[in-house]
Structure P
Amino acid sequence: MMRWLVNRMFDALGRRYDYDVSYMHAMYAASPKACMRFNKVAALARHREAVPVEASEAARLAGTLAEDCGPCTQLVADMAREKDMPDDQIAAIVAGDVAAMSADTALGYRFARAIIARLPEADDLREEVRARWGDKGVLDLTLGAQMSRTYPMIKAGLGFVRSCGPIRIGSTLVAPAIHKTAHAS
């Protein structure tokens with residue numbers, strides 16, 4: 001009964017967003033226990049207490065873009081639209097066009113990119129986030145950036161990464177900026 005219910009939930013998500021949930025089914029088939037624990041990541045990825053939607057979604061999209069340029073990015077972009085994030089801001093994030101971003105969007109995006117790539121400006125950006133939204137804001141953006149990277153990594157590990165391509169934002173297709181992560185040792 002539980003397997004049937006979980007698979008129905010996955011399928012509902014897939015239909016809602018026109019998203020391939022095969023990796024979710026495979027994960028559940030391999031280990032229901034691991035799958036249930038993994039689903040708790042979703043709550044952390046959506047955590048937002050102090051920052052505005054634009055900053056939060058910018059961090060989530062930046063995190064996703066660090067690992068994916070296809071269906072996972074499309075899913076996060078669609079979810080950002082559901083939260084009423086303006087299409088032009090989503091498009092700017094996907095394209096990596098900081099100049100086209102609002103101040104909140106740019107700060108969320110730049111901070112996420114800096115911590116993901118371990119850039120030297122991460123400390124200054126963290127202090128800017130802290131000055132604007134406090135420690136809760138730093139945590140909001142950190143969790144959004146990091147937890148959103150988890151889904152594409154799981155898909156890749158399980159062998160379900162299939163495509164990369166333009167992201168549809170409303171009626172516009174936007175080519176994703178490909179961000180390679182660089183880690184300092």
Structure Q
Amino acid sequence: MENKRYSRLNIPDWLKWVFAVTLLILIACFIYGIYLYNAIQQDKTSSFEDVKDEVMAETEIVTIDKVKRFHGDKAYYIIYGETNNNKQKIIYYPFSKNIEDITIVDKSEIISEESIRKGWNESCKNCNLFDITPALVGDKPSWEITFTDDSNRYVIDYLSIYDSTRIEQFRFNHMFK
């Protein structure tokens with residue numbers, strides 16, 4: 001009977017250590033990335049409760065449905081709220097908390113987001129919509145529409161919140177593909 005020996009793959013010890021240390025570093029980086037992402041997200045929304053309290057104290061708003069952020073020339077919190085007499089409002093509350101810079105818009109006086117979306121869908125057939133959100137361009141309340149157009153350019157379009165006239169538009173070409 002013949003004795004068959006199976007050869008084992010011999011890996012040098014130093015290579016095992018390099019592999020183990022590299023794997024440990026990658027796992028640590030992954031965990032740190034998750035932690036960093038969560039910390040940034042938490043920091044981004046941590047001031048929302050304070051802003052809600054301040055808006056309710058300084059305006060006629062009694063209930064708040066949603067809070068967003070907008071960064072233009074100045075940074076604003078965008079608050080969707082309702083008054084005692086059930087009037088829905090959009091409040092642009094500045095990060096600086098300067099009461100003189102608060103802008104309040106009555107939702108009954110504006111063109112709805114759905115109407116803007118419908119008009120956009122009709123005018124831009126081969127485009128890819130990312131978001132429609134309230135914005136403040138200078139002192140003009142507007143809708144910010146972000147999308148890629150049929151030429152694959154990234155477009156940011158600002159339309160008046162009252163009559164949907166264009167305030168300004170930015171188109172960005174891809175430099176590298």
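Bear in mind these aren't lab numbers, they're just calculated from the coordinates by the rules spelled out. This one's a predicted model, so the numbers in the text were calculated from it and none came from an experiment. Cβ atoms are built from the backbone, for glycine too; each structure is taken alone.
When distance in nm of label points 7 Å out along Cα→Cβ at positions 108 and 132 is computed for each of P, Q, the one that comes out at 1.0 is P.
Among candidates P, Q, the computation of relative contact order in percent (Cα under 8 Å, 6 or more apart) that gave 10 used structure Q.
Kindly point out which one of P, Q the value -22500 was derived from, the read-out being helix-only ellipticity at 222 nm (-39500 (n - 2.57) for each DSSP H run of 4 or more, over all residues; to 500). Attributed to the structure labelled P.
For which of P, Q does percent of Cα pairs over 20 Å apart, calculated from the coordinates, equal 52? The read-out comes from structure P.
When percent of Cα pairs over 14 Å apart, for residues 116-163 alone is worked out for each of P, Q, structure P gives the greatest result.
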